[in-house]
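Take a look at the structures below.
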Structure 1
Amino acid sequence: MIALRQHPPTGWTIDDLIADLRAAGIRPGGLLVVHSSLKSIGYVAGGAEAVVEALVRAVAPAGTVLFPALTFQGSLTRFLREHDVIDLRQRPSHNGAIPRAAGRRGDAVRSIHPTHTVIAIGPAAADLFAGHQDGQGPTGTDSPFARAAMAGGTIVLIGVDCSTNTTLHCVEEAAAPYTFNGEVFAPLTIDLDGREHRIRVRGYTTETPRRFASIEPRLLDEGIMTFGRLGSAPLRLCDGRRLLTEVTAWVRQEPYLLAAPPAGE
């Protein structure tokens, strides 16, 4: 892993962060899916808003940045069992300060989904958000996560590891035998404009602990993941298309690669 740095007395600036993103291989026109820990970066002049601005500028003008903005914490299935109405106007992101800052920007848009919404800034948002992936799991083939991966997006993990990498749920939905529990939910979802939607979502099993971070050595060996840094934070970058296609092939060979196998197996 790359050596890290302490922030300067005045804090990391937007220009500092852009320089780090450039050193890690982020270029104009890129498509990024960002999972993040603001605290890990160290003191940033301008806070979470400055981090978002750096990410947007790093891929501008033609690039797009996506920020997962889940409406719940804990178990997806338990949340859906307990909520018949999900009003996105009352549910900011549960993924931390950086997605919440992204959502406050005037140029941000948010996808419509009862659990796995995504905030996007950039021109690819409309294509990535088209449709509501009705009847799939939350990260099915029509989700922004899968679409971004297959469009050549880069998964950017700022100060967090692959345990937070939602695109690995896309892999599970495609190939893992334990993913779904047979339940289908259709809560009333209210979007940011007050419109109502019924979106059917397949429930995940609640009894299978995930171990996504355990495959990081293999991702590094295969060149699917690389390291950089952003301020004081370790930066992991995954090739989205390769992650989705190649890890799906691995899971077809090793069904419990990403999760704890049942007792006795």
Structure 2
Amino acid sequence: MQEGNSRMNRDWNPESYLAFNDLRLRPALDLLSAIPALPNGDVIDLGCGAGTVGPALASRFQGHRLVGIDLSDAMLEKARRVPCYDRLERADIAGWVPDRRPALIFSNAALQWVPEHGCLLPGLFNALAPGGVVAIQMPRQHHAPAQEAMRALAQALFPDRFDFSGWQAPVASPEDYALLLSPLGTLSLWETTYFQRLDPSSDGHPVRLFSQSTAARSILEKLSETESEQFLRALDARLAELYPRAPDGSVLYPFRRIFMTVLRQSAEPPSS
């Protein structure tokens, strides 16, 4: 996980994030199933967070050293309790460079926090061993009604701190990633919309509870405790209009994610 959190402890809250662990794990397993056999080399869990995907990576790629990379001390502390990593390293993805060419760089729901994908993704690909793979999954949910509501409410309630007039989504279109990555190697690119059932809760709207530890963090970190409560009350009310609850209090929440794998040739073509 990448972003810090100034007023909210400047770090991720693993407990809040892991409250929806099953929903967050499924896309990672879908990405994992699309990865071919690997050459020799390390498997990198880039943005490993609390180590949720670590056991699946270790099981699938036995015989490879598994290395977890993350910037969050709180998440790395959780990952240390997962007995599958050979090494855990605190590092910023934006500047991370492997100490040797890995067989796989796997990143599940982390790179949306890192800017400059036009430089970042080719750099990751170029770090691979011959025959290696970059495999990435990111939410492409930034134009969903819930996230548009967060930005609109933050700007309306606290105009001195929020101006989204020039805002751009941190995750590009599939067409943009195809143009960027197709010249590098064998690209597989797809999107999936998961219709997630969020359980009923008396603590707030289910979509807000799901989003509070991720999409809403960049807003909440700029607010005091009293302002955060004001914002979350207003957000609950707006989300109740956008995502009505079922009779049992649950909500069906469509959530779109983009996936990509890029395979590096096992041998460099001869120079012309």
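Coordinate-derived values only; no laboratory data. Keep in mind that what you see is a predicted model, and the values were worked out from it rather than measured. Cβ atoms are built from the backbone, for glycine too; each structure is taken alone.
Computed quantities for the displayed model
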{"quantity": "Comparison of 1, 2 - label where mean count of other Cβ atoms within 10 Å over residues 68-75 is highest", "calculated": "2"}
{"quantity": "Given 1.5 for distance in nm of label points 7 Å out along Cα→Cβ at positions 124 and 140, calculated: source structure among 1, 2", "calculated": "2"}
{"quantity": "For Cα extents along the principal axes in Å computed as 52, 47, 29, the structure of 1, 2 it came from", "calculated": "1"}
{"quantity": "Of the structures 1, 2, the one that 0.85 was derived from, the read-out being FRET efficiency 1/(1 + (r/R0)^6) of positions 52 and 220 (r between Cβ atoms, R0 = 30 Å, to 0.05)", "calculated": "2"}
{"quantity": "Which entry (1, 2) yields the derived value 31, 21, 16 for semi-axes √(5λ) of the Cα gyration tensor in Å, for residues 76-211 alone", "calculated": "2"}
{"quantity": "Distance in nm of label points 7 Å out along Cα→Cβ at positions 156 and 188 - structure with the largest value, from 1, 2", "calculated": "2"}
{"quantity": "Distance in nm of label points 7 Å out along Cα→Cβ at positions 44 and 244 derived as 2.6 - corresponding label from 1, 2", "calculated": "1"}
